[in-house]
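*Asks:* These are the structures, in structure tokens.
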Structure I
Amino acid sequence: MRRTRLARAGVAALLMIGSWTAAGTLPASANEAPDSPPSASSTDSAPASAGLVRAMQRDFGLSRAGAEARLAAERAATALAPEARRTAGSAYGGAWFDAGSGKLTVAVTPDADASAVRALRDSGARVRTVEHSARQLDAVKSRIDRLDAPAGVSSWSVDPAANTVVVNVVGGKRADNDVRRFVDRARAAGPVTVRTVPAAARTFAAGTVGGDPYYTGNVRCSIGFSVHGGFVTAGHCGGAGAGVRGWDGSHIGNFQGSSFPGDDYAWVNVGSGWWTVPVVLGWGTVPDRLVRGSAEAPVGASICRSGSTTRWHCGTVLAKNETVNYSQGAVHQMTKTSVCAEPGDSGGAFISGDQAQGVTSGGWGNCSGGGETWFQPVNEILDRYGLTLHTA
């Protein structure tokens with residue numbers, strides 16, 4: 001790697017933004033992320049930087065004090081969520097961050113133990129009684145995962161606040177015979193709500209654009225998060241064994257593991273003068289973000305994405321464990337966000353505060369008119385390949 005750009009390229013090497021030459025729509029599948037403790041607690045995070053607060057003000061329409069208060073409340077909710085699930089036990093119906101109250105809401109079924117409900121409230125969580133447990137809804141989604149989805153079905157996931165499985169159908173396709181048959185079979189599996197989305201899911205792909213890309217064959221991507229010995233990225237960027245070249249054409253390493261479709265993750269080893277650093281680029285919108293852990297943000301929490309095409313944008317977590325129906329095949333265990341993205345952003349880093357969340361997979365829309373984007377959770381990638389996140 002040329003030494004004239006060591007500092008910039010070393011930092012930029014953290015960002016993985018993909019560009020697949022044949023963009024399309026896939027179905028998605030991935031294994032459920034474990035409940036093991038994250039590598040660093042969000043409550044240990046350093047105070048939010050001025051740049052991050054400004055981004056929150058811009059993207060959420062908040063005052064400075066409002067942005068700081070929301071970030072603090074989200075850190076508390078993120079730390080509370082795993083313990084809340086353990087406390088609720090078999091009565092657990094899901095959890096989400098409520099921006100209005102600034103608290104984690106925990107759903108429980110009517111048979112929840114009274115002492116558990118008291119403990120949840122004493123912890124600062126709000127408690128809502130729902131009909132179906134998270135285990136029941138997950139079972140319904142698993143049955144739907146076994147169905148063959150037509151192109152008119154974009155995705156499906158459990159919505160804990162609605163206490164149902166939501167099936168997203170592309171606008172104008174609800175009357176399609178194949179879509180109607182799929183929806184009928186999905187409803188037979190359990191509680192299902194059908195919603196309409198503007199467009200089908202697709203992986204984000206483009207020709208070479210700005211940033212610090214890496215190349216493998218006819219694919220251009222960028223780095224997501226550094227791990228000890230390499231970096232993680234999206235699986236659609238390259239197959240196992242494929243060589244990786246840097247922005248200057250020099251050899252970086254090879255794909256050591258890759259899965260797509262079914263999953264959308266991969267990792268690349270780093271050598272030949274390249275190295276890893278625990279940073280996500282802020283592209284001048286915010287200061288470059290140090291990565292301090294991978295505590296999983298709850299549904300409803302704010303989240304930001306860094307990508308080489310549209311750079312830094314923020315939104316909220318909309319759903320987890322969503323199956324996305326791309327044209328290349330289904331990908332499971334995805335997290336859906338309201339963050340926009342465009343061709344060339346594929347593989348970019350999703351981060352909440354200083355906690356790594358995942359790598360960009362695909363979505364619909366753009367950053368002019370809005371859209372939704374999915375990412376593959378980083379903890380699943382680390383567990384799958386036995387990797388350790390490089391943290392500050």
Structure II
Amino acid sequence: MHTHIATIAICMGAGLGTGISAGLAFAGEITPPAGLYCSCPPTTGNGNGSVIPEVAQLDHVDGVLVRMEWGTLEPSPGVYDWSLLDEQISRADQYGIKISLAVVNGSAAPSWLSSMGVEMFSFQFGTETREMPIPWDSTFQSRWTQFIAAMGTRYANEDTISLVYATNSSRNGFEMQLPFSPADQINWQAAGYSDALYADSWKTAIDAFVGAFPNHPVSHEVHPVLGSDDVAINVYQHARDTHAETVGVLAAWWMVHNALDVYPGMFEILKDASLASHSQVQVANSYTNTPDRFSDEGYQGEIDLAIESGVRYMEVWNSDLLNASLTDLMIETSARLNTPFCNFADLDQNGYLDFFDVSAFLGAFTAQDQTADYTGDGAFDFFDVSTFLSMFNDGCP
């Protein structure tokens with residue numbers, strides 16, 4: 001299941017209709033996160049934490065995603081309560097692992113925002129009626145960027161944090177998509193929605209996170225918005241142009257079916273980020289609980305597609321990490337994720353370029369295997385050879 005073709009076409013300027021510019025090499029000034037992380041339950045004020053001891057003590061677990069609600073961390077305007085986050089950092093230190101930090105926005109934003117005049121958007125989330133700040137509301141943006149700055153003042157030099165997610169007001173407060181039912185789409189138009197306004201709100205958030213955390217890699221989720229890829233492309237291009245290799249991309253919807261059939265435009269962005277900066281995936285389902293949602297190759301297919309696409313950071317459910325029947329696969333996956341990504345000429349994925357990669361390419365080219373179709377046009381010709389050699393000569397970062 002080889003997937004490097006389309007990304008190389010973008011980076012070599014072949015153009016796939018995305019409008020994404022040529023890729024940049026990762027400079028290494030900020031180390032991108034790598035390894036196997038737990039997509040564990042969020043940290044709440046009810047004694048529930050993301051750093052679960054039985055997961056954190058596993059040797060092949062490199063870190064844990066710590067999700068916390070903005071409203072919990074700033075219970076009243078300008079008054080911050082960092083105690084729960086400090087506790088999660090302390091627990092991670094105890095087990096010698098890292099954390100990825102995500103402050104959830106949207107309906108998890110502080111309730112006091114509405115009393116300050118922030119315009120709110122009501123929507124159905126399952127059986128619940130929820131409210132989220134209008135993302136381009138100026139008062140919301142002012143309060144959100146102030147919070148981000150305060151958090152950076154406290155944690156900018158915290159090396160237990162390996163990655164900071166840039167978040168915004170959205171459907172679930174973590175990913176990019178907005179409420180999208182037919183009624184929601186009518187209401188968004190009534191609220192003055194435009195792709196440009198929403199994209200600009202994400203740019204503002206990303207810029208604020210990068211400014212607050214100059215020593216950390218930052219990443220943002222990509223998702224179609226109200227049926228269009230335009231917002232994600234616009235935001236990603238801004239991050240590339242403005243922050244280069246500092247800002248990466250997360251696919252929180254990661255499944256083979258989603259990548260290939262549901263969100264192909266987002267998949268192209270993810271693969272481009274693998275070369276330009278860094279990329280992360282969060283497996284969308286638990287194999288332990290819903291194995292039928294996985295590819296025909298089972299969990300192995302989800303892992304292989306991610307790693308072949310240049311991903312070196314994967315979040316998986318705690319139920320899968322604690323499933324003894326998956327332990328050997330998880331140990332192997334952690335080792336693969338911790339092997340540095342070179343570029344798409346590294347066909348044996350060992351972190352460096354050598355004779356064996358050339359041999360693998362020639363074998364695939366002779367057999368007309370899609371692995372050697374570097375231009376993605378279905379033909380096997382000089383242009384595939386030229387593209388491979390160009391990538392090979394670029395060397396590893």
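Read the figures in this text as sums done on the coordinates, not as results from a lab. This is a predicted model, so every value here is computed, not measured. Cβ atoms are built from the backbone, for glycine too; each structure is taken alone.
*Asks:* Could you figure out which one of I, II the value 25 for relative contact order in percent (Cα under 8 Å, 6 or more apart) was computed from?
*Replies:* I
*Asks:* A further question follows. If log10 I(q)/I(0) by the Debye sum over Cα atoms at q = 0.09, 0.10, 0.13, 0.14 Å⁻¹, for residues 175-366 alone is computed to be -0.39, -0.48, -0.79, -0.90, which of I, II is the source?
*Replies:* II
*Asks:* -7000 is what came out when helix-only ellipticity at 222 nm (-39500 (n - 2.57) for each DSSP H run of 4 or more, over all residues; to 500) was calculated for one structure; which of I, II is it?
*Replies:* Here the read-out was taken from I.
*Asks:* For mean projected area of the Cα convex hull in nm², which of I, II scores largest? Walk me through the numbers before you get to the answer.
*Replies:* Working: I: 17.7; II: 19.1.
Evaluating mean projected area of the Cα convex hull in nm² on every structure, the highest lands on II.
*Asks:* Suppose distance in nm of label points 7 Å out along Cα→Cβ at positions 215 and 255 works out to 4.0; of I, II, which structure was it derived from?
*Replies:* Matching structure: II.
*Asks:* Continuing with the same structure: Which of the displayed structures (I, II) returns the greatest value of distance in nm of label points 7 Å out along Cα→Cβ at positions 135 and 311 on calculation?
*Replies:* I
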